[in-house]
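A.B. asks: Multiple structures are listed underneath, in structure tokens.
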Structure P
Amino acid sequence: MRAGHLRIDESLLGCPTVREALLYEKVRGSKVRCNLCERRCLIGEGATGFCRTRANIGGRLYTLVYGDLSALESRPIEIKPFFHFWPGSTALTFSTWSCNFKCPWCQNWTLSRATPDPPSATYIPPEHVIRVAKANGDEGTCVSLNEPTLLFEYSLDVFQMAKENDLYNTYVSNGYMTLRALELLKSAGLDAIKIDIKGDDQVMKKYNSAQVDIVWRNARKAKDMGLHVEIVYLVITGVTDQEDMMAEVIRRHLKELGPEVPLHFTRYFPAYEFTAPPTSIRKLEVAYKMAREMGIEFPYIGNVAGHPFENTYCPECGELLIRRYGVRIIRYRITEDKKCPKCKREIPIAGRHIRKIRPLI
């Protein structure tokens with residue numbers, strides 16, 4: 001893990017991962033305001049914003065992580081999780097360092113708590129990502145593992161190249177970017193976004209000093225822009241597992257996104273600074289059944305491999321359409337015209353159909 005204090009001065013401008021940022025404005029004196037995420041940090045010269053990846057050098061804002069990747073690997077799209085987007089495909093997944101949130105239960109804390117270090121970084125150009133994706137037989141790209149918004153400028157370049165090579169593009173995000181950032185991502189070729197809802201407004205303020213309304217706003221805007229959207233609600237023992245809070249999230253989901261957008265209730269496991277026991281499976285089942293009763297057509301349970309509630313069922317007749325085991329598809333029964341084979345109800349699946357079932361390994 002990278003750690004320690006990074007000296008912010010003009011010596012960093014010779015590093016290939018340091019590039020002038022988009023979406024900022026000069027404010028007063030030598031200060032700048034970052035307009036990438038809704039923290040909108042006011043950054044003095046020689047300092048970084050909350051996320052530690054954007055620095056004021058000489059009165060200009062720079063990203064410190066352009067092409068500084070902490071991971072680059074092919075992964076099933078279902079692991080994101082996307083259950084209604086290109087099922088059965090794989091996406092070349094990449095990430096960088098740090099985060100603009102500070103969740104104490106973060107599963108990827110070795111990345112999200114790491115400080116960028118441009119002098120020691122290995123620069124990976126955008127075209128390398130595309131070459132690896134094509135060589136691996138991936139159908140798309142995904143920015144994930146830590147908050148993808150921090151790789152904003154790099155994402156724009158990768159996504160444009162991906163589109164030229166017939167690849168889809170996805171984000172796995174906390175949904176706290178500005179609307180302008182979301183619009184530019186869509187224009188560059190973003191196709192789908194998975195957004196985490198980290199609780200109600202009280203939980204968001206307590207653990208992340210953030211506003212949940214902004215996340216719901218961005219989820220709604222993404223859907224209105226034509227992006228494929230799926231929502232994940234991490235059910236954390238003692239924090240977000242109260243039934244009234246889960247019901248509030250379900251109601252908000254229906255209001256902002258409607259009944260067809262998938263809602264995943266994911267099991268928490270102790271990680272980083274949080275030691276509460278893993279989520280009770282019964283709590284997850286309660287959330288799932290509550291969602292179905294309130295009108296969510298495609299609720300799911302996550303992180304419980306083999307549970308029947310990780311499968312896709314027809315909301316009209318109850319027919320089993322996609323059987324899963326964890327992130328693997330075992331059986332796929334949606335018709336070529338994306339309908340239930342029994343009652344012919346249309347099933348919202350974005351992207352091309354699965355071509356073959358990859359074997360369990």
Structure Q
Amino acid sequence: MSKSTAPRTESLSNVSIRRSTHSPIFTVIGSLIIVVLLSVAPWIAPAQVASTLMNFFILVIMATMWNLLAGYAGMVSIGQQAFVGLGAYATLYFALKGVNPFVTIPLAALATAVIAVPVTFLLFRLRGGYFAIATWVVADTAMLIIGTIAVLGGGTGRLMPGLENLSPSQTAHYSYLATWIVALIVVIGTYLLLRSRLGLVLASIRDNEVAARSAGANVRSARRTVYIIAAAGCGAAGAVLAISQPFIQPTNEFSMQWAAEMLFVSMIGGLGTIEGPIIGSIIFFILQQSLQQQGVWYLIIFGVFAVAVALWQPKGLWGAFRSRFRSELLPVGHWVRTERLQTKTPEPLE
């Protein structure tokens with residue numbers, strides 16, 4: 001019998017790896033429009049709106065740094081207000097030495113980063129809940145020490161010098177622009193960091209620390225680097241906070257409220273995402289502006305909302321959206337896409 005061939009269909013997989021599932025052009029255009037509008041907001045929006053936006057930017061800075069710690073490096077801190085307060089007082093110290101308060105912002109960030117280095121050698125001996133409580137102890141210790149320094153106002157506080165030559169409108173505009181620029185640098189810097197080699201190490205630590213160590217990742221070094229960066233970011237937030245609210249007082253700058261707000265907005269927005277703290281901050285301010293006249297119900301509704309998100313959407317609202325629609329505005333990871341291809345190969349027949 002002669003042999004003949006007939007086509008046989010086989011299914012093959014074509015795997016592609018992408019940063020994003022959609023074209024980034026719309027994200028870029030939208031981001032540019034938002035940047036331009038927010039940059040001119042003090043001149044086109046009412047003073048109350050600009051003030052609210054300034055507080056929003058400060059919260060975004062803090063929450064982004066806290067999310068970098070907890071969402072990517074796995075370090076849950078309830079003491080990041082330590083660096084907010086130290087950044088504020090570093091600004092006050094440099095201003096007392098005659099430096100323009102707006103020029104002191106990068107100096108304050110640098111000072112808090114330097115202070116964070118020895119702190120890591122104490123905190124990194126602890127893990128889990130012990131680490132979290134220790135960060136709180138560091139924050140309270142820093143507040144007590146600052147409260148004993150008379151030249152910085154002691155426990156009663158002191159007015160920020162160097163702003164008296166500016167008119168109220170100039171102070172408001174310059175403070176807004178400084179806060180907005182710091183927030184923009186923090187978000188863009190976080191995005192670039194997470195797309196770097198360090199970001200890859202952080203992603204591996206977040207997903208499986210044991211596997212990351214087995215693959216050769218220097219987990220301790222990565223965490224120390226992130227902790228110092230987060231301290232610098234919170235220090236910058238404290239600096240712009242000190243300029244926008246120029247009466248510096250320990251109980252305000254080192255307030256536990258900052259840690260609570262960082263945790264709240266990161267959790268409801270989505271841990272382990274850049275967009276999460278921004279979305280969470282937007283929700284926070286919407287609720288705050290809507291409910292601030294409700295007295296004690298204001299805090300109750302906040303608490304119920306946070307518990308509901310934690311129970312039904314543990315990835316946060318943006319995390320749930322990303323999983324459902326496989327979309328990111330600021331992609332730092334990779335999406336794996338598999339396509340099935342039909343091919344025909346000859347098959348011998350008797």
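A.B. asks: If helix-only ellipticity at 222 nm (-39500 (n - 2.57) for each DSSP H run of 4 or more, over all residues; to 500) computes to -21000, which of P, Q did it come from?
C.D. replies: Values: P: -7500; Q: -21000.
Clearly, the read-out refers to Q.
A.B. asks: Could you figure out which one of P, Q the value 21.5 for mean count of other Cβ atoms within 10 Å over residues 34-41 was computed from?
C.D. replies: P
A.B. asks: Any idea which of P, Q comes out highest on distance in nm of label points 7 Å out along Cα→Cβ at positions 226 and 258?
C.D. replies: Q
A.B. asks: Of structures P, Q, which gives 46, 24, 19 when semi-axes √(5λ) of the Cα gyration tensor in Å is computed from the coordinates?
C.D. replies: Going label by label, the one that fits is Q.
A.B. asks: Match the computed value 0.65 of FRET efficiency 1/(1 + (r/R0)^6) of positions 42 and 250 (r between Cβ atoms, R0 = 41 Å, to 0.05) to one of the structures P, Q, and report its label.
C.D. replies: P
A.B. asks: Looking at mean count of other Cβ atoms within 10 Å over residues 26-33, point out which structure of P, Q has the largest value.
C.D. replies: Biggest value here belongs to P.
A.B. asks: Right, here's the next one. If relative contact order in percent (Cα under 8 Å, 6 or more apart) is calculated from each of P, Q, which structure is the one that comes out at 13?
C.D. replies: Traced to structure P.
A.B. asks: Another one. Quick check on the output: 0.05 is FRET efficiency 1/(1 + (r/R0)^6) of positions 58 and 202 (r between Cβ atoms, R0 = 25 Å, to 0.05), derived from one of P, Q. Which one produced it?
C.D. replies: P
A.B. asks: From P, Q, which structure was mean count of other Cβ atoms within 10 Å over residues 146-153 = 14.6 calculated on?
C.D. replies: Source structure for this number: Q.
None of the figures in this text is laboratory data; all of them are computed from the coordinates on show. Predicted model only: the values in this text are computed from it and were never measured. Cβ atoms are built from the backbone, for glycine too; each structure is taken alone.
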